[in-house]
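J.: Each in structure tokens, the structures are laid out below.
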Structure I
Amino acid sequence: MSCVINPTKCTATAITASNKIAAWISSLLRIPLVDDKQLAMRALQSKQETVFLVNGMFGFCDFRKEIELLCANAKEVIWIGNDYMCKLPTHLKAHSSLRRIAQYDNFDGISNHRLVDFNKLLFFDGAKRNYRNPGMFYYGAFRPNRIENFKTWFAQNEVPVHISTSQKNSSDFAAINRNAKIYKANGDIKKFIHFFQSSIYMEDRVPAKIQYTPANRFYEVIGSKVLLLYDIQAKGTLSRAGYWDDIFCVSSPAEYAQKLKQSESLREKQIEMFRGRDFKAELNREFLAAL
């Protein structure tokens, strides 16, 4: 037998990317999903051939000991990485047959590593709709490695700034721009992203040796048919993925404001650029090839 382990429960309404990845692997490979203590104890009753361990919030996991046992007894462990900041657990590093499939490159020298863009799973083919709120929209956490970029793009008055985030991060974003409109994070981005004219694609500022695939918001925004403008600093990532086009590039808030003057024509070009792409089918092929 083989199984997929996720440290938190994968409910039908789960929005966390790692939860969706775990459920998808389980469905694609037709193997059990272990996402609670009872299921972990049941899985321990059988010899596991391959354990797929998805990175996640192990601090909130109440079956960490069972996970360690499942991995220790498995013939092979495959770490599924969708965030370069999630480190390999100590107990895995000594495993005799450890592999990693991740959406970042092998910057830390794991002996058996493959790159797969798991964020393609987040793409959805939404309908083009009229926006209500002009300006720049951003959603997500207040990531420490992104603070300088937040200051670059949000501490400006050229275009209205809209930010959706958790309550604990609201004050941090508000401190950058008191005029920004802050919204309480909504569980399903597909329900409200179309209210906004455009969004900005920016990345963490990390050492050059760390390279990764586009973030989930890239696929969510283009899937929603909302104009996505690219921070010039993200050119490396988007070029490697084959998505870069200078027409969507911005290097300053002033340039962003200029682009929005032609937002509808740019939006149409971006929709056409990605028309017909089946990102989920691409991901299935890439993942099976990596295996």
Structure II
Amino acid sequence: MMKALCMILTVMIQTICVAQNGIDLSPFPFDKNPVAPIVTSDLLKKIDWKSIEKYCKKNDGHYSYVKPDSLRTDYEYVEQGRVISFEIVSFKDTVLEYYFDNSKVQPPQRVTYFDKKLWLSYVDYRLPDIPPDFKIDKNESDELIRAYYRFLEVDTRDEYGWICEYSTLGMVTARRQASFKLINDQRVDLLRKLLDYPNLQVKLYAIDALIYLDYDASKQIKKLSKKDNAESNKKIKELEGLRMRDSDWNKIYKLRDSAQIVLTCGNAGSYKIYRTDISELLSDKSIKEIPDKYESLRKHGYF
């Protein structure tokens, strides 16, 4: 009964989509867990991608994009204001992931799909020389696996920053966004490991995340210390595991004195990569500002 009701509701939602949009999105697959991998060409045929492209060319406020690179191809549709949008990411003519968003219905509808096995294969192509020590267990959650490898070098720009200017629009960098998942999951084990990662920009993002987790844990411990009961003491012990170690700080100070140049970006009106001395980014003043910057991003709903 419940399954039948869900199917009826899905059809109703899709019908609303069609009526308001002028594009028939009803064939779009809403099954997040298909039995077999999704063949990209089959999916594009099913949703009639060619018709969507034609419609967008003739109607203002509707946009379609095909973005190919050496390994993947992205197919994207957006109605102005992103009230309805979807993106299909293809790798080896197989759907790597997709999302479908519709804010014209209440509650807003968002459906996502992610092929973890294919993603891990994609990672091997993107990072063929990644040292084994920096791979993670394939049994980790889909969200963590995706965030972790994007935190490294999969489909991210090699830049360090907070809010950077992209096409006149300030946005949080992709690696910074990936750090939110590692922070929320309190994965100090992974972040600590990345202090030794070969890429300098990755090291700095890991340092920032560890410093914020240390700050947040310290703040919670201070509150819990006033209660002095078995439950709070147990929680304090768990939080102590999130604190920075002397060995972490030693690596940070050694990195600060290395005189290396970091590729940075900023929110200065146009996208540009700057060359910045690492001593500036890891000065006592800069380190002190890291928790406040993360708190500001949290306040604005980034994580």
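Readers should treat all values here as calculations from the given coordinates under stated rules, not as data from a laboratory. A quick note: this is a predicted structure, and the numbers were derived from the prediction, not measured. Cβ atoms are built from the backbone, for glycine too; each structure is taken alone.
J.: From which structure (I, II) was relative contact order in percent (Cα under 8 Å, 6 or more apart) calculated, if the value obtained is 11?
T.: Numbers: I: 15; II: 11.
Answer for the origin of the read-out: II.
J.: Could you figure out which one of I, II the value -9500 for helix-only ellipticity at 222 nm (-39500 (n - 2.57) for each DSSP H run of 4 or more, over all residues; to 500) was computed from?
T.: On the way: I: -9500; II: -15000.
Derived from I, not from the others.
J.: Still on this model: Out of I, II, which has the highest value for distance in nm of label points 7 Å out along Cα→Cβ at positions 170 and 250? Mind dumping the intermediate values first?
T.: Working: I: 2.5; II: 4.0.
Evaluating distance in nm of label points 7 Å out along Cα→Cβ at positions 170 and 250 on every structure, the highest lands on II.
J.: Assuming 20.1, 62 is Rg and Dmax of the Cα atoms in Å as calculated from a single structure, say which of I, II it is. Each step should come with its number before you reach the end.
T.: Values: I: 20.1, 62; II: 22.4, 68.
Comparing all candidates, it corresponds to I.
J.: Looking at structures I, II, which one was FRET efficiency 1/(1 + (r/R0)^6) of positions 98 and 186 (r between Cβ atoms, R0 = 30 Å, to 0.05) calculated from, given that it came out as 0.20? Let's see the in-between values first.
T.: Working: I: 0.20; II: 0.55.
The read-out was computed on structure I.
J.: Looking at structures I, II, which one was mean count of other Cβ atoms within 10 Å over residues 90-97 calculated from, given that it came out as 19.2?
T.: Details: I: 11.6; II: 19.2.
Source structure for this number: II.
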